[in-house]
Structure P
Amino acid sequence: MYVDQFPKAYMDWIKTLEMEGERESVLQATIEGLSTIPSHYTARAEVAEKLSEIGEELGDLKLKLKGFREGFYFNPSMKYLLDLYMTAHEEGCFDEIREEVEERMIELKNKGKNSASLLDIERKRATFNEKVFYYTHLLGGNYEKVFHMCEGKDPLG
C-alpha cells in the first residue's frame, strides 16, 4: 500500500471489511492503520475514530480512549476534544489527558500554518485552531487563563 501518498486508503479498506462483516479484521486494519499512516496526516484521526467506535461496541474504555486521544492529536476539533475529555473522565485519567491536550495545542500553535496544498485532502495535516485552544483550557478548568487570553478578542461563540 502506498500509505505516504494515499493514507485515506485505510478507511476504504476498513469500510470494505465492515461491509463484509469482518469485525476482527476491522480492528486489525485499524491498529495497522494507526501504526502505518505517517504521523502528520489527519487521515489517522479517521482511523482513530473507528478505533473509538470499536471500543464503544466492545465496552472497552481503554480502546475508546486511545481512539479519541489519537483522533484529537491528529485532527484537533471540538468533537474530538469533548469525546476525549468525557472518556478520560470516565476512565479516571482526566488530568493526564488535559495536560496532553494542552501540550499538543501549544505544539501546533508553535508550528504555525500548514504549507500543504488545500486541494490535497489525502495528505492534509493537523493544524492549530484558536477556538479549540481556548476550549481546551476552559473545559480543563483554567478559567482565569482563558479570561486573560480572550481579553480584547471576539467572543468564543
Structure Q
Amino acid sequence: MPSPAKSLAAVHEQRRALEAQIEALLEAHPLSQVLTSMPGIGVRTAAVLLTTVGDGSSFPSAAHLASYAGLAPTTRQSGSSIHGEHVPRGGNRQLKRAMFLSVFAALHDPASRTYYDRCRARGKTHTQALLRISILFATLRDGTFYEPRTPRIA
C-alpha cells in the first residue's frame, strides 16, 4: 500500500500547486476583485466565470448571457401546439453550475436572502428567484463592485 499512498499524496500536492497558480492568475486579472465582491463567488467560481464569460462584452444584454448559460426559459412549440416555458437542457454547463453553486452559497448573506425572499413573494419560482445573472452582467459590464441595495420600507 505505500506506493498508491505516495501516488495519492503526489496528486494532492499537484492539485494544491495548481490551485495556488490559478489563484495567482485570478488575482492578476482586473475583474477578479469585482467578481469576488459578490456574495457566494469565491476563487473557483470567479475563475470559471472569467474563463467562460470573460468581461461579458460579447453579450449585448443579461438575457443573452442567461440564454448562453442555459438559464433563460424557452417556449416549446410545434405547429399549433405551444407548451409553456421550460428551462432548456442545453447551454454552457460549467457556467450554469457555477451560477447555481454561487447562489446557494450566497443565500447565507442577509441581502441575498432578502432578494430571494422578495422574488418568491412576487410569485417567481424557486429557480427564477435564485438567478442573479443580471447582477453579474451589470458588474462585469460596468466593472463595479457589488453593492447590496438597502430594501425600501413601504
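Values in this text are rule-based calculations from the coordinates and carry no lab data. All of these numbers come straight from a predicted model, not from anything done at the bench. Cβ atoms are built from the backbone, for glycine too; each structure is taken alone.
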*For which of the structures P, Q does the calculation of semi-axes √(5λ) of the Cα gyration tensor in Å, for residues 70-141 alone return 26, 16, 10?*
Q
*Given a value of 11, 36, 33, 16, 3, 0 for P(r) over Cα pairs in 10 Å bins from 0, in percent, point me to the structure among P, Q it was derived from.*
P
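To which of P, Q does the computed value -21000 (helix-only ellipticity at 222 nm (-39500 (n - 2.57) for each DSSP H run of 4 or more, over all residues; to 500)) belong?
P
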*Work out which structure the value 20 belongs to, where relative contact order in percent (Cα under 8 Å, 6 or more apart) was derived from one of P, Q.*
P
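State the single structure among P, Q that was used to calculate mean count of other Cβ atoms within 10 Å over residues 46-53, giving 22.6.
Source structure for this number: P.
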*volume of the Cα convex hull per residue in Å³, for residues 14-77 alone was computed and gave 117; which structure, P, Q, did it come from?*
Q
